[in-house]
Structure P
Amino acid sequence: MSTDSYHTAPDRLAPPPPGCPVHDSWSPLSDEYLADPYPIAAKLREDHPVFYAAEMGHVVLTRMADIEAVFMDPHTYASSNVQDPIFPLAPEAAEVLSASDYDPQAVMSNRAEPDHGRIRVHTRGGFSVRRLRTLEGYMRSRATGLIDEMLAGPKPADYVKAVAFPLPAEIVFRFIGFPPEDDLMLKSWCVNRKAFAWGKPTPAEQTHMAEGMLAYWRYCRDFVAERHRNRTDDFCSELLDAHDADPDPEGGTGLTYREAESIIYGISFAGHDPVTNLLCNTLRCLLPRRDQWDALCADPSLIPTAVEETLRFDSSQVAWRRVTTRDTELGGVQLPKGTRVFLNFAAANREPCAFADTDSFNVNDYDFNRPDPHRHISFGKGIHFCLGANLARIEARIALVILTQRVPSLRLPPQDYWTFPNITFRGPEELWLDWD
């Protein structure tokens, strides 16, 4: 893979910065942390707000102020490592990704300034109010259809399989312009890709994921080539129009053809997997709290508040990463250039100085307890704030509107929850629902 590759694996885990407190045993991949990160994250924040995690070779930040400082200083804390594997690649997987035609380029979440700003101009246009409005009818129709199918089937039903996995994937595929007949194939390539960059897969698993990523990249390249010949009203066509209008980035505004290909490759995954978790986490938060679920059923205007509180209280993204571009200091710790930094959202989103009554999920008294409802950092902050944040919110609201209207008796039967082992995204792999 080239130096500007979309994924660049480290050769080794970095050593701790001199003088930085070291935690030898904590890992975001431990079974205990994956099951419930919040009490552990709170203890970490209280004991060592900034520390080096030996298990993953990153300096961990747990306080809201420190994490916000990182987000707001992209020149010191680059995003270039956010799509990189945490651990070195197995030789077999590296061999698969060494194919001469596997050359996706860092473009959005992992592209540094000034190129990030240049590219974001074109991608932000695709998430315009007009584009989202054209999608909203499809979103409501598809969500209604999937929920109807679930309610017509046997009980209990797995919400992930029935609704939460297919809905966001199909929405982002329609947004891009992928044809519906390719949905099953595309979804098969997306499954468990999060383990490649944010987990600790075995060499055999890594190799299997790499084969899927190569196939996915080749599909994206072929699709973009077809769109280059035949435009329609979709996001990919908009990118290609922008490329044709100004293909030279040297002028400060252009978009290269490979950047257009790479945007499609990246957004087609990033645009749906976290939303699957958000759809599930809203129900995990609301259904056990019957007074709050009943309040939403009686007053749908509370639904946007419920989505926002879920993003804070049980986010679908509990961490993100950065790497220092120069020697710096944060939280009393000296960070040399090249230090990999782990931003612990699970600790910061429940920090008492940021939110009152921080460990409670409360929709009814939200205005009192959460005077700044968007203070959470689940979509990031600053120049890399998630482009798809509004799309994710709309999807979650639509699903809740339909469910509260159609099945106010919805409930969670007794079950064990399992989250796919990774450092960043959190949500159940299955979520069983029952109703009267």
Structure Q
Amino acid sequence: MLSNLLRITFLFMLLTQLSWATGKDQDDTHEFQLSNGLKLIVREDHRAPTVAHMVWYRAGSMDEVNGKTGVAHVLEHMMFKGTDKVKAGEFSRLVAAVGGRENAFTSRDYTAYFQQVEKSKLDEVIKLEADRMSNLNFDDAEFLKEIQVVMEERRLRTEDNPSSLLNESLMATAYMSSPYRHPVVGWMNDLQNMTASDAREWYRTWYKPNNATVVIAGDVDTKQVLATVEKYYGAIGAQELPVRKPQVEPPQKGVKQVQVKAPADSAQFTMAWKAPPLESGKLDNPEPYALELLTAVLDGYDNARLNRSLVKQEKVVNDVGVGYDMVSRGPELFLISATMAKGKTVAQAQASIRKAIEEIKQKGVLESELKRIKVHILSEQIYKRDSIFGQAMEIGSTEMAGFSWKDIDYMLEKMQTITPEQVQAVAKKYLVDEGLTIAVLDPQARKSVSQESK
């Protein structure tokens, strides 16, 4: 009785704290649309004299065409190779010289660039980033060097990594038409045949202010930020963007399976079910929220169902993980992955997973179980907002998926309303064989140094 009272009290405190924090975030966040189409979102947070500056382009691997996979990621590398004003390699040096850190990343849905600096240096990084939005100028020699770096990255992170190979084969098998079937880094053959003109074409097509969102969070004055952004980004002309084809994934008609043979210490597998993401304009649809909570029921804390049964009790796997992304531009998967324990079989582990899922379908989820998960989600959100960079990341990634930063708090509130019956319902509806793809890693003996030298 006391533990329930403490839990309810803690939940109330978290809700009160989050309500205060979200209201403050709404008041301190400002959105602008420049005449050239660029969107600017400024969040004032004066707790520390730092600022995060991010530029998000709504162009990721899902916008690529066959034969040119990986070009979004390659162009991310080339963005550091110079403009008319800044020589190759100078961008990073200039950011470091003002005491900042910077990097970039490419995903299926977008490409983003960021700098985190002391607040007085913000104008300098805005000027640098705006310069390479419109004036990128790399030569063929730089491209030829960098494409080798990207190919080596693919070898190290994918071809020499059994887990990455397994995931790559899973995605290519699960999706028929969606460009999500292609790896973000690209297929090796496409990289080998890529040219500098391919990268330049990608840049000219997508790197325009009307395809970009600038997010600035930290110890700033919104009016001053707007003036600086207008000065540097506002001078760049807009351009008509290509029409994006929907590429809707056809319904799956039964179980798909793929086996990957690769050097590894243990067998691995992933079970992936087709599951719907949240859609813009349909924020009240309870299913994506229920699926998100279902991941936590199965794997959201140390004693969650799959970890308790498969790892601790049956000892059939060494580890197990569950994943689902509610917010994205394309179709989604509900994933359960595991690495086998010594002497155990993939069939045993899959049977245990099916048993755990069937128990949820038949008996549902406890109200107390769901409350604990909701408290954890709330506390994670509060901790996330302690980070200026984390706030900028959350705003940018939400915007790139086609939602507004204003939707974030509503999504969180909606999550709190989901019932055990709704979680049970999505398990019954989506965790079925008609939409299941299974990828299994068959571990092969690793070659010794002497064997590789022959």
Structure R
Amino acid sequence: MKSAVETLNPTRVRLTVEVPFEELKDSLDAAYKKINQQVTVKGFRKGKIPARVIDQRFGRGAVLEEAVNDALPKFYTEAVNEAEVNPLGQPEVDITELKDGELLAFTAEVDIRPTIEIPDYSGIEVTVDAVEVTDEDIEKSVEQLRERFASTSPVERAAQDGDVVTIDLEAKVDGEVLPDGVADGVSYTIGSGELLDGIDEAVKGLEAGGEATFTSQLKGGTAEGKDAEVTVKVTTVAARELPELDDEFAQLASEFDTLDELKADSRKRLENMKQFDQATQAQERVLDELLKLVEVPMPEKLLEDEINTRKHNLEHHQLGQMGIDLAKYLELQGKTEEEFLAETKEQAEKGIKTQFILDELVNKEKLDVSREELTEHLFRRAASSGMSPDQFAQAVAQGGQVPMLVGEVARGKALAVVVESAKVVDTNGEVVDLSDDEDEVETAAEAVEAVTGETEVSEDK
């Protein structure tokens, strides 16, 4: 076999391959064997039909076609290895010559992973939010806990903000009651904003047995987006009673004996949350700065496929679960289709560029993924997917996705290396030290995942 490679542009090559006919012998033998198992010829046992009879009855062309289809992947892979290129996706193959007994010639055009030069990134500087927990933050946290332990008791008075009312609803559009426009015994906290616009104003001031009618745009159902005339009837009014903020409440709502201990724990938890958010923010901003430093030629076919994948996943998975189509989604988002496609293209380009750069960093820094790191990542991914670690591991293995998980961890480690060399300061001008972050690689992997999304650039040979 002879092969040559021609660079069409920085991300695409054309391989030209010539194969002497004798190198097709194994594929020809396999073709005759396969056809032998599929056809019957009177006078011959199945599987024992001579090659000359198959040629006479079914044509030599059918055998050659089968043999070439069997041989192409092998010779294409050999040509790729000889050319030392890293192909992305499937090639576009064109058979240029097929002379029986003499020669098979073909070309294969394919996108390739571009050559990337990683510049010195040690000068990257970013600013992140300072970790500040105020007394107001503590009070808000404790108040939210207090709300969870609130009790209710029926009252004989008009409903007011914060009350829990039981209501019956009936929605009409153009004077007709909607098939899904009736709901009885709905529990609603006035002021929560969890139901229809205008309902708070309608029920406030009503006692049990009172009703009111108001107009509101429906947020779901068969008449979603339409204005409806809604009649609401209050059947019960209950006042919410919050527990006293004292040591007894601390003992009821937590493992602590005093309110001061509960507040101290709330402060510590909020600090940990804000430190995690700060680390994530640092990683995202360092990554953005790294992307600005590196020129990455974009493979057109890969980009097109990534855009289509993202669009398909949005339409058939996320929006499908919500029960709306793309047109409705764009209407709710206030975007045109052109704006949506432009955003999708920008996100796809960023995802592909991020993978290329971090994969190159993995190679440059000679980063390996240990079994412990992969296991920890698997546990986290399992938790976020709602599956047990065993179920998730089995699904990953069956789907052949172990290399994908290894890649996610490796890219997280690459980003962590860049973050460690960057200068990170907070909005108070204080230098932020992220070296003590035990979950640095995992949070970095999550930051990368947020950018790459569906992107998984794989090499095919």
**Q.** Structure responsible for 4, 17, 23, 21, 16, 11, 5, 2, 1, with P(r) over Cα pairs in 5 Å bins from 0, in percent, for residues 64-119 alone calculated and labels P, Q, R on offer
**A.** Q
Q.
I have 1.6 for distance in nm of label points 7 Å out along Cα→Cβ at positions 304 and 376, calculated from one of the structures P, Q, R. Which structure is it?
A. P
**Q.** Identity of the structure behind 0.65 (criterion: FRET efficiency 1/(1 + (r/R0)^6) of positions 136 and 256 (r between Cβ atoms, R0 = 35 Å, to 0.05), calculated), options P, Q, R
**A.** P
Q: Taking 16.3, 50 as the value of Rg and Dmax of the Cα atoms in Å, for residues 56-199 alone derived from one of the structures shown (P, Q, R), identify that structure.
A: Q
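Rg and Dmax of the Cα atoms in Å computed as 32.6, 100: which structure among P, Q, R?
Of the options listed, only R reproduces it.
A short reminder: the numbers here are calculations on the coordinates, not readings from a lab. All values derive from a computational prediction rather than experimental measurement. Cβ atoms are built from the backbone, for glycine too; each structure is taken alone.
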